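Several structures are given next for inspection.
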Structure I
Amino acid sequence: MTENKPYGQLAIEEATLEKFTNRTRHRNYTVDFSCPEFTCICPKSGFPDFATINITYIPDEWCVELKSLKLYINKFRDEKVFHEDVTNRILDDLVELLDPLEMEVKADFNVRGNIHTVVTAKHKKRARSKITSGS
């Protein structure tokens with residue numbers, strides 16, 4: 001018997017990050033996202049972890065499509081993952097998709113066991129080196 005899943009659950013399961021062309025390339029600008037309902041599962045205890053994920057980036061050629069980002073973030077809700085790993089994975093996935101000039105992902109986890117954890121991961125595009133001819 002096939003289980004009938006709600007459309008939201010199916011959308012999250014099938015989600016992939018999407019991008020679109022940055023149409024304002026004549027200046028650098030910053031894009032900030034706050035995802036205040038992030039959840040994942042602690043791989044050691046099995047207890048849920050709750051966080052606000054803040055994403056800040058300076059686009060180059062690409063911008064992230066918001067609905068795809070929302071669904072991507074929601075994919076973590078049943079995943080067993082450490083705070084440090086999830087923060088760096090979000091950064092890695094977005095950098096791979098967008099190749100931004102700069103990006104920062106800051107995961108501000110709710111207090112659990114009297115400890116408040118904030119993990120920050122950063123990316124900065126390396127300047128292209130100039131090729132010089134030897135004369």
Structure II
Amino acid sequence: MSFITQEKRVQNCVQLFYDAFNTHDFTNIPEFTTEDWTHINPFGNWTRGRDAVLTELQEVHSTFLKGVTDTPEKMEVRFAKINVAIVTVPSRMSPHTTPDGVRRENQKQIRTFLLVKRANRWFIMHDQNTFQNK
């Protein structure tokens with residue numbers, strides 16, 4: 001399979017994450033994440049395991065992220081190995097107030113994903129999200 005095709009498949013996997021985020025529907029998470037998926041949120045909390053990450057996502061999306069969208073501006077894909085990809089995604093979130101009481105207007109973020117290829121499919125294994133300075 002060509003490099004361009006692999007890059008597109010990786011991007012499609014990451015886009016599934018953003019689609020779930022923006023619809024606040026995480027029922028298809030197992031289709032594009034590993035069971036041992038880890039997530040580091042912008043506040044530095046480290047959540048391990050798909051079930052735990054899913055619980056966190058459902059909690060924040062039913063409270064302060066309810067109705068909030070996160071729009072990728074671009075996706076940079078790099079392959080560490082033939083079956084390991086790193087994707088860096090700068091994005092912009094719609095206005096919301098975080099639990100620390102800070103009102104965030106069109107907050108810029110940058111998220112890094114680590115994906116692995118298993119059985120000819122790409123899966124998110126790790127992601128870290130950081131608020132970007134303006």
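No lab work stands behind these numbers, since they all come straight from the coordinates. Since the model is a prediction, treat every value here as computed from it, not as a measurement. Cβ atoms are built from the backbone, for glycine too; each structure is taken alone.
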Inset, instruction - Supply the structure label, taken from I, II, corresponding to distance in nm of label points 7 Å out along Cα→Cβ at positions 47 and 71 with the calculated value 3.3. - result: I
Inset, instruction - Could you figure out which one of I, II the value 2.1 for distance in nm of label points 7 Å out along Cα→Cβ at positions 15 and 39 was computed from? - result: II
Legend entry - Computed 3.6 for distance in nm of label points 7 Å out along Cα→Cβ at positions 23 and 119 - originating structure among I, II: I
Inset, instruction - Using the calculated result 1.26 for Cα Rg over 2.2 N^0.38 Å, pick out the matching structure from I, II. - result: I
